[in-house]
Structure P
Amino acid sequence: MSKHTPPHSEPETESASGAAASSLLSRQHALKQLLAVLRDGQSLSGLQSSADIPSRDIAFARMLSFGVLRFYYQLQAQLKPLMKKSLKAKDLDVQLVILMALYQLQHTRVPDYAVVDAAVKQIRKSKKQWAAKMVNAVLRSFIRQRADNTQAEATFSSDEARFSHPQWIIDRLKADWPDHWQQILQANNQQAPMTLRVNLQKISRDDYRQALYEQGIEATALMTMPAALVLAEVQNVRQLPGYDKGWFSVQDAGAQLAAQLLDPAANSRILDACAAPGGKTAHCFELQPSIELTALDIADNRLQRLVENCQRLGFSPTVLRGDASHPDGWWQGALFDKILLDVPCSASGVIRRHPDIKHLRRAEDIELLQQTQRDILLKSWDLLKPGGEMLYATCSVFKAENEQQIEWFLQQCTDASLCQLPLSAEANDIQPGITASGKAKLGLQLFPQGQLHDGFYYALLQKSA
């Protein structure tokens, strides 16, 4: 997972009522979030909600902000022919009010009149009342053209508009996965499922599924993932049964593969480098409670989240603040039996959970991330015992961060060999519940897949004895 992007999170809900549509508070909150991302370059998940905003308004604002960021390039293409002249950069807020309305008109069940009315009221409550008539005219024109089927097909003539991604991501996916790039882009524009990892040290998956059922919550078990439950609908995490008792965590099924592939042995010494916010750390304990695990991360605030998450689940790793690429500042000299490297990456495999990645990440970031990944690989390798194993992991679908990195590493380290993973990367349908749609030359590449998993890459390396 990229340490420059938020961790896997609970997905947004994309249903809305007419009552919610009329909430100026929720629309203003969504506008602030969008401006923070698109104007100020902030991460959406890092933004804090005001404590005085009702939960319903926060949920509605989240739906709007996620929706606009997800379909931004399409919405922009739709808006352009409706405008007599482009808005100035200083009027980005007005443009975003229109984009929120266009998103609602196409992706929610809110009545058209309510959407238009809410957008116009939002403008009139701002300092830009001059734009109210224009916003009203633009939205009514869109509704009229949609009803008359007169919207030009040329609106989506570019790949950016058609797939609602920046061109550099499209181009890289075309080059890396010529048979699957469209599938990946389409999956990125879908809402991700809410997946739980049951803490099997405290409750069985069947018993927890029953606990959910008794609260009217439907969940599907993934057959090859012993702890995974996919919820039929998004839920408030803290209101799920057993939250305070540590019965579960929220974690994508693809991310749950990491601890399984690492396969921690009893009493083994393990390093989880770049560990925060601690999902994989806790999962290692859930698989083998007797391990001696060191959780390392460079960010204090993320480490605090790791500590809180592990405490809720009942685990106590050794927690260190430090840079995985500079072990001299924290390493005490004892080698590790196994190392998990969930390295900083582009997060291109989790765009459907974090659509702000489309707007925050840049093409030139990949080369910088590559170098960081290589530094961490080489330095961490020195901390591994002879005969030990290291799992390299990213939430990326770019070959430059994945199989090409492993190919480079194997050339640098003659004492490293690639292990055969228990899941075959050669099969399109690996096993029920985990699907890889492309063949990786080295390691295992997962693409984002419907109700199954996000995009991840894994390679297991062994050091010569």
Structure Q
Amino acid sequence: MSDQAHTTLGDLLGERRDGVLRFRAVPYAAPPVGALRFAPPEPPQPWHGVRDARQHGPIAPQPPSRLRAAMGDFERTQNEDCLTLTIATPAADNACRPVLVWLHGGAWLSGAGSLDWYDGGMLARSGDVVVVGVNYRLGPLGFLHYPRLADGMMGLHDIVAALRFVHAHIASFGGDPDCVTLMGQSAGGGAVFRLITMDATAGLFHRAIVQSGAARRGLSSAEATKRARRLMQLLDIAPDAANAAEQLRAAPVERIIPLQMTIARENAKFAEPDPAFPPVFDDFDTTEGFAGRIAQEAAQRGIDFLIGTTREEMHAFLVADPQMAEPDPAAVTERFSALTGTPDAIEAYRRRRPGASLRDLLGDLVTDYRFLFPVLNVAERLATAGRNTFLYQFDWAAPGSPWQACHCIELPFVFGTRTAWDAPMLAGLTDAEYAGLSDSMMAAWTSFARTGAPTIAGLPWPPYEVTRRQTMRFGSISGSVGDLAGAGRRAP
């Protein structure tokens, strides 16, 4: 059995281990450096001979993850020459396997598809699928918006280029270009929502999996331009100078990356996990309009969804922030008023979680209004549009864990990569719990990619219906239930 893949760009040598062939640092676009910084991606150059694809390449320049206190940390070489794929396949043959294209999270400013956390080997082997991890530009290098310089969507253009590479070349890795599932978590899930509304992605993916994805519109171009000007000022670049664009293209990346965190702090709001440089788009005035367009495009393109959240998404952000150990009661009251329309809503949250701390109640509130309710809105619109939509909630948490079932906690289970994680959020996880939950989730994710239905032996998972709200709950006890929102959690 050959360890090589033969593409029209050139041959690649992979690494075979544990019954899976892995190709790393596979270029899907030209390096976005020099004059190409802030530009849409250019096609990769072909190569001669056999390219060694057994070692990881650099990841996008980035600051430390905001959630490393929950997830653990990682170290990788960083470089702007980062537009590469990591491909895991049972074999580089003609088997035409389903393909899962993975978009990592990290608030549009950190992470990489090539991290060992997201190694696709277990999914590839257990489900006989091909798994592709995408590295894309992050932070201001990926999402800065400034007239005549950058459109604020370079990272999304990178993902489109990656999908085009998959369409053109994945057959060389044993995959089926006509059976591609686009799969993302957090910012990556938000990217899936945005990408389905872009004409450039038509025909490039056929199903979608969104884990804890933000179903909200992006930053306006006006606000994004203000932040770009602020970055230039911090770099001692006059924003209106004739050569401002050239200076920004030449600015050392080592200065740019930390300064985005300065801008994030300047724009921070209480209990609001928004980054400084998210994608920019003005074509939807409201979140409702965005959700409607997602459903419209899914119906037109015939795309079904597997979509869900964790039970306590926001706890990862609040527990990681020492200032939130005892949040200001007045600020909490203001947050309840702003999101629910009344400060009295906190009483309903207290009844649902008796004896909860103020931090826990705040976490439940923001989980609902920034994660759960937007996802339910999209699920209802998709179901109404006639698309099969499978909803889940991840409930597992170790007894007494302050992290609870927080943002990102489902990832080691989906990928079967527990040994790659040194994560406080997983403390207390038993081998039996992990094996059972991970096996079920990997089976569901890969069967959805293959057939459009997430199949788990012994656990029926019906499609979501607006009147019943069927939801698969993954936890110490797993199974499908109805009306996930329940009393006190129903969006207005």
Structure R
Amino acid sequence: MQQMLYILIGLPPLFAALAITKCLSNNMLHWFNRVTVLIIAGTFARMTMLLQPNRIFTDGTFYLDALSMWFLFIVVTLYFVAGLLSKVYLDKEATRGYLERKATFIGKYYALFTMFVWTMFLVLLTQNLGLMWVCIEATTLVSALLVSFKHTRSALEAAWKYIMVCSVGICLALLGTIILYYAQLTVLGAVKPLDWVWLKQNAALLNPNLLEMSFLFILIGYGTKIGLAPMHTWLPDAYSQAPSLISGLLSGALCACAIYVLMRNMVIIVPAVGIAFILNLLYVFAFLTVAVAVPFAIVQRDIKRLLAYSSMENIGIMIIGLAIFTNNAVSAVLLHLFNHAMIKFALFFLAGTIIQEYQTSNMMRIHGMMRETPYTATFTLLGMFAILGMPPFGIFFSKFTIIMEIFKSGQYLLGSLFVLLLAGVLMGVVYHFLRMLSCAPKRKALGELLNFSSMAILLIMLVSTIAISTCLERFPYLQLLLSSATKIVIGGTVL
């Protein structure tokens, strides 16, 4: 297992260093990138064979259990897909997009893209909560360079806002982590500082008052990275200005990593504090996040900003599912993380294609896609149905389970209000997407840009959410992985 870990954390920096040296042609960079993602995907597949979902691996520095393996499954899958689609996307940008006069930036893109994913790997592999914080901060620094990658005024402004808001949030998370360490010092001493396994084993002994204060700062801090309102102000700007594949990673992978760190801290805090205090905080932030997303989704004009507010809706769904804190709800949250990551990545790639075809991101200037670009329009329509939770797509099942768990918990008023808020986001997304797809064309597209390989990848991503959500029993490893990860979040110990 250690050899697999060395490949997982050693290969991406090697490729990034090679890409930034400018010693390879763009064509060679594309091939080296594909080889790298294939090796990483193969390495992760080998890791799933070596580590059963009901077992753990630890060497004191790195830690793997079912929860980290589930999130690695999401991040590695998105990395694999993004790596395969990078050549198609970058070639288009080099001929008609922001890389038209900056073809040498492709090496820089691959270096930053690979290091971004690498920092997320580190978040999911480290055993120490302090090092988790360091790795989360590293994701901010690397991804900020990707947000500003286009070097336009809007991109630089978005990157500045992203760094400022997230850095303040991460500082609050650091304060919460320091308070958690102080709680450990007062009871357990300086042995194994901020070691997740050690803290989990002795969680009930920690001072509940200190842990309540710690969780408040941790939630606000990592909630900033997740995109919870009112700390979300960086999210629409960063998602709209980053390259489309990076926007998909920000929404599907980075958000998942921040939720992962929040879950790791919750596992320690719940035994000492109880769930009531945490539940109330999560409810407030979840409802506020969805409520803020509704009006902005309805009046939005930029297609990628619309998808950003859709991400906020799904973030609210996942946080409220975590607040319910039942086996079914937490399992649905973990499944929703996968479904949202796959679908939202596909939609951001499609959004990038639409912007390339029409040379604008303003949805008010895009009409008649069904007539002008039928393939792109068809997949956009499927993506719209999928992200809104229409059957048979996977989000329908995870979202429905979470909503049912709200009502089962006796929160009828809150559940009804939550459904109304979700309906508001639905109306905004449907209105804007159908306007683009129908009506008479007023602005001619440059041409259909989806090729066969891109359509095949997008179709597999959408179908995978259906297959895993409806036929999970046919994937015994994933089924056991999901159930074991749920036990860890709820507080059970997987040995």
**Item:** Per mean count of other Cβ atoms within 10 Å over residues 105-112, the highest-valued of structures P, Q, R
**Value:** Q
**Complete:** Matching -26500 (helix-only ellipticity at 222 nm (-39500 (n - 2.57) for each DSSP H run of 4 or more, over all residues; to 500), computed) against labels P, Q, R points to structure R
**Fill in**
Structures P, Q, R compared on distance in nm of label points 7 Å out along Cα→Cβ at positions 249 and 409: the greatest is Q
**Fill in**
If you rank structures P, Q, R by volume of the Cα convex hull per residue in Å³, for residues 273-440 alone, the highest one is Q
**Message:** Say we calculate mean count of other Cβ atoms within 10 Å over residues 209-216 for every structure; which of P, Q, R gives the highest result?
**Reply:** Q
**Structure from which 12.4 was derived, Kirkwood radius over Cα pairs in Å, for residues 265-320 alone, options P, Q, R** = R
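Every number in this text was worked out from the coordinates using simple rules, so none of it is lab data. The structure displayed is predicted, hence computed values, not measured ones. Cβ atoms are built from the backbone, for glycine too; each structure is taken alone.
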